[in-house]
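Please find the structures below.
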Structure P
Amino acid sequence: MAAEFGQLFLISALAASLMQFFLGLNIISLDQTNREILITRFTSIHCLTVFLAMLCLGYSFLTDDFSVLYVALNSHTNLPVPYKVAALWGAHEGSLLLWIL
């Protein structure tokens, strides 16, 4: 279940970043103050949703949710908790998610 929420959070982060992009290109006709306010809000939404996606991935590691391929490839049931936390950013996908955050 955490994996589905994580994917939903990543899709929301993508939508927020696309809105930042379009607002930055001045495609949407707004005055400068409203545009800056919206860009700031969408930036906050983007950061929050990526952070929540990272938490969902961490929860999947801690509960040994091997239905998630990333967890199945980078974790083990006998792995100590500090190593499971470090496995969040241990492979390419987790590092990319951390850098996006």
Structure Q
Amino acid sequence: MGNTRVVIETALGEIVAEIFEDRAPITATNFLRYLDAGFYEHGRWYRTVVPDNQPDTEIRIEVIQGGINPERESERFPPIPLERTSATGLQHLDGTLSMSRFA
């Protein structure tokens, strides 16, 4: 099975993501299910962390976090089992698209 590529359109441009269905089938299927059902249309970016906004933090990260359309929160699908990186071999490196544990 080939990996699916998705385009996330933002006001500042596009983000192209490759979804590793072969390596993380549970998480990938869940993300694509939300995508296909339109949950990310009118979704929100709600957190951006860069070195400048965490000056007193010893371990610094760079991350953007977003989610589904808040008006559709009550329509969420049931949670999926945690698919650990130790099982998938994938890592949370720069450019990685991840889902929260409560997705």
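Match the computed value -4000 of helix-only ellipticity at 222 nm (-39500 (n - 2.57) for each DSSP H run of 4 or more, over all residues; to 500) to one of the structures P, Q, and report its label. Before the final figure, lay out the partial values.
Values: P: -24500; Q: -4000.
Derived from Q, not from the others.
Who wins on relative contact order in percent (Cα under 8 Å, 6 or more apart) among P, Q, i.e. which is largest? Don't skip to the end; give the middle numbers.
Numbers: P: 29; Q: 22.
Checked P, Q; max of relative contact order in percent (Cα under 8 Å, 6 or more apart) sits with P.
Of the structures labelled P, Q, one was used to calculate distance in nm of label points 7 Å out along Cα→Cβ at positions 30 and 62, giving 3.6. Name it. Could you put the intermediate results ahead of the total?
Details: P: 3.6; Q: 2.7.
Computed on structure P.
Which structure, out of P, Q, was mean count of other Cβ atoms within 10 Å over residues 22-29 calculated from, if the result is 16.2?
Values: P: 10.9; Q: 16.2.
The read-out comes from structure Q.
Using the calculated result 0.96 for Rg/Rh (Cα atoms, Kirkwood Rh), pick out the matching structure from P, Q. Each step should come with its number before you reach the end.
Numbers: P: 1.13; Q: 0.96.
Computed on structure Q.
Every number in this text was worked out from the coordinates using simple rules, so none of it is lab data. Treat the numbers as computed from the prediction; the structure is a model and nothing was measured. Cβ atoms are built from the backbone, for glycine too; each structure is taken alone.
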